[in-house]
Structure 1
Amino acid sequence: MKFLKKIALLAAVTLIATPAFAKVDGPNVNWRFATFGKPRAATTLLEEMKKYVEAETDGKFTITIGYGTFGEPKEFLDLLKIGSVQGALVSASYTPARLPLYTVLDLPFLPLGDINTQRMVHDKLHADPRIKAEFAAWNGVPFMSSLLPQYELVGKGDAPTNLDALKGKRVRALGGMGQALEKVGAVPTNIPAPEIYNAFDRGLLDVVALPFYAHDSFKTYEIGDWMTTNLGLGTIGYPLVLSISDYEALPAQYKELLNKAREVAYEAQMKAMTEGDQKALEKLGSTGKMKLVKLDEGQLDQFRQAAGRPVWDEWAAAREKDGVPGKDILQFLLDTAKEGSK
């Protein structure tokens, strides 16, 4: 009898000590997510989503992340369309003609405020039927964003004392940020991130625009001599795009699981981007090699006035000429950003 009592007590203690985790049951599914480079702050959302989904399904729903193994960044929309991958981190600026309206997020000096406002703007754009239609043409739906920080410049040679020093410099800058730098005489070029280091090292670029964390990830500091710290040139849209056909084929419980995973991934992503950017700035500033450049605020204000709204309006007019509602989408973004800043 005493033995049975001990067994019962042990079982009770085991039940108390071992929490019950609710798992999501369903069929075996494997998804492939395409990205490039290596694991870094910008890819935190992919790693977190993979970990959460696989844990909640006991490995029945798995995600394989391809860091450059599934294709090149400019091919990611094609991969979604042909069903080669089920998700991809897509930069519209690499192929702007394919997602013309979505490149609104690549404009310089947008009033996106803090990262929470940035997320709200992205989420509302993703829900807009005009934006959804652009992605749907590639069998894609924007699911969430990587929410990249502001871009700063790393360059070779003498550090600029003013923006005029960029005149004639070949700058890797995407989308509207490149248009902004043209206003001060720079020569922008659109090079995918994995190609930056070699181009910079070979002298094909004089200056590179990236967030601090990405300057660290892609090692521009090994080549550059100086870095701006307060330009705040802008950022880009960098969404995780899911395959519509593969998403719709999922059972309801897996769709619900992905929606829960999105919130977990966003929390981790926003923390990683904020902390990663600050740590990268501290690291690059402590190397002793990189000169940190703080530009004159008066001159920056003049630059923002000349390369902010004028570039926005030029972008909107170009989209209207192409037959898409650039003015409406731009105003929608600005109104949403204003709402988020209240």
Structure 2
Amino acid sequence: MAITLKEVAERAGVSRSAVSRTFTEGASVSAKTRAKVEKAARELGYSPNALASSLTTGRTKLIGLVSNNFHNPIFLEVFDLFTRGLQERGLRPLLVNLSDEIDPANSIQMLRQYSVDGVIVASSTLPPSFAEAFRDAGLPVVHSFGRYTTSPYVHVVGIDNIACGRMAAEALMARGHRRVAFLGGPAGATSTQDRERGFLEALTGYSDVEVSVTHAAAYSFDAGRAEMTRLLRSAPAEAYFCGDDVLSIGALSAIRDARLRVPDDIGIIGLNDMTMARWQNIDLTTIRQPLGEIIGSSIDLVIATIEDPDRHPETRLFPCRVIERGTLRPIPR
């Protein structure tokens, strides 16, 4: 049988309300009473009931974590960082897997049923309107990996994808490539659109550079492999900016199956720097997205917004940098 609050109160020699206040965040209780209650709780093996506590505080300590790309291995890293970060702050994630769903209505309904304190939309492909719907529903929300804007309607934490596209183009130009290409994810994804835009903008001043653009069906290994297999049937570019590491790894697989060498025949640069990119058999040159900083800041912002629902929306961007590995040839000296 579970130990009850009454048993703890009897062991500690205090009232049940004193025990309740001890385990209620922000409640007033003397240091002496707190010590007696905590000692009794340890001896009895008592743990406060989180659901019962929520009835008193009006807070469930649940944070809805909404995402839509579970096929991409990067999400395992994202989920690990989010869950650990939330738990370290005494919060619990309630995961919502959107799959192919793009209408936020069902997610809003479900998260309301669980009375979540706030919501984090963790997606680089969903449009701003998706996260905005949660704010319209009265839920504190942060859009992690969301699209950069100078006047956000909700909090946005992430990177400048346009700047990353420029960074990739400059990396290819520094190596002397003159036939280059962007191999992005789904054309409708905001991250794809912005990375493509930055890539093309950075190349407008190079009159002798031939540029092409293509899109994979999804941010996945299979989609990246399929699109590169198709490209290799004609005249492929000298080097590709793949708009995501997992696309890059799929493209590498297709190139190597075609008995071509990377980077001698075709160069590749990705984006994210997920753990797999560092594996010796992959050794992917990529642009590092600082996941830890983005996720930590997202959690801080959702907590701050729960405390102050009228907090003005802000955009927090974190800088990226090129990680030199083996899928692009060295810059000539």
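Brief remarks follow.
- Structures 1, 2, by distance in nm of label points 7 Å out along Cα→Cβ at positions 165 and 309: label with the highest value: 2
- Entry that produces 1.12 once Rg/Rh (Cα atoms, Kirkwood Rh) is calculated, selected from 1, 2: 2
- Source structure (of 1, 2) for mean count of other Cβ atoms within 10 Å over residues 61-68, computed value 17.1: 1
- Origin of the derived value 15 (relative contact order in percent (Cα under 8 Å, 6 or more apart); candidates 1, 2): 2
Every read-out reported here was derived from the displayed coordinates using simple, explicitly stated rules and does not represent laboratory data. Quantities reported herein were computed from a predicted structural model and do not represent experimental measurements. Cβ atoms are built from the backbone, for glycine too; each structure is taken alone.
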